[in-house]
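Below you'll find a set of structures to go through.
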Structure 1
Amino acid sequence: MLINVNPLISPDILSLIRSMGHGDKFVLSDANFPSYSQVDKVYRMDGLNVPQAAEALLSHFPLDSFVPHPVQRMEIDGKPEEINEVHQDMIDTVKKVSGDNWKVGSIERQQFYKEAKKTMAIITTSETRPYGCFIFTKGVLKPDGTVWII
């Protein structure tokens, strides 16, 4: 056991997010996302919904201040501006854990699949709400351990 490590994060996921560098990305997906056909590295957070998993991950994961949207949501088909319940829950979770200055962007669904293939890994959850898929970009830590914000 370690001190101050969220117990919802498995050793494998902790290793993944620790090994990522600035600009590296992972997908946090719902249960319906075709995770295993996208990338070689798939990790599971079974029993958790997307906001629960995001809260655990963001407690250790610095977001990237060098990009406009370090978290990007999968857009609803034909309704790119619509924010559904799982999207709003993610926006609220990002603000709660990482702060008010972070913006959640969006990617069209088919483009999201293409971008997912470029990520380091997919972390899949038991989330059943549609369009509950997000891409996270890792930021930079300063020498004092705080997140670099430009």
Structure 2
Amino acid sequence: MIRAVIYLILLLAVLAYVERSKWREPRIAIWTLTAASFLTLAAALLGATFYTGSWLFTLVDLVAFAVFLAHALKSHFYWTLCLPAFQLIPCMVNLAKFVAPDILPRIYADSQSIWAYPQMLVILLAAIWANQKSKAARRSPMSASLE
């Protein structure tokens, strides 16, 4: 329980920072991650469990993967390619749970959730980079136009 609270606090902190930055690409990514996190919580409240393979968890992960992939394919930034790559791992873990149902629930849950942290880090670093680029452009309009 405490790990879930820490995760949600961290997620909301990154969401607040990215929202404050006003950059489109990181905002799309963090809102996708936030929506997937809360939909996973809703699936758990609806009865999905890590003791068996859950179609609700699988559906949430596949939809998040599709959104991250579409975002990466439309974006001109390379950092967006990391997000579907990280999201593909929980999708494969879901499929592995269906194939091998004797995977321990704790291992299944941890292997599902651990990949949200690198995604958050990539999104946060992208927002920091965008903010630094914006500050540099405001200080020196000539140098920003040369990029």
Structure 3
Amino acid sequence: MDQYESSLARICLELGGISVFYEDNVPEDFAIPSLYFPPAEQAPSGSALNSYQLKYSIYAKVFALTRREAGELAGKIVKGIMDRQCRLPVFNEDGTDSGMIIKLDPPASWIVDEGMAQVTLTYRLVKSITSVELPAASSVGINKYYD
């Protein structure tokens, strides 16, 4: 789990008042209430000459005893994020605030099944493209016979 994902997981736990967290598989005898925070899905979202943008989507699951309780916990997470204008702090490994902010798209939540709700978190990151020196076309055999 990278710095952004772990920061989001921490904030979701705090906002929902949940103390049990799963990031790998949810065991058969899982605790209630709990939060399952899977790895983010990535999709390209745009590019420029010296950078590209990736869109990350996390589909976190909130587990509780009833549909209502799961929906209320998920709603607390969404409301807490919206109250912070979708701008959340990024934390260091030691738990201190790094001074960076992650800007989320407005989150969504809905009840998935009995005792389970889903919270969708989406954000975008811009990555720099490192310059790579490309070989000349003639050195790879292009236009070899047309000199």
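No value in this document is a laboratory result; all are computed from the given coordinates. All values derive from a computational prediction rather than experimental measurement.
One of 1, 2, 3 was used to compute Rg and Dmax of the Cα atoms in Å, and the answer was 20.8, 75. Which one was it? Comparing all candidates, it corresponds to 3.
Work out which structure the value 23 belongs to, where relative contact order in percent (Cα under 8 Å, 6 or more apart) was derived from one of 1, 2, 3. The structure behind it is 3.
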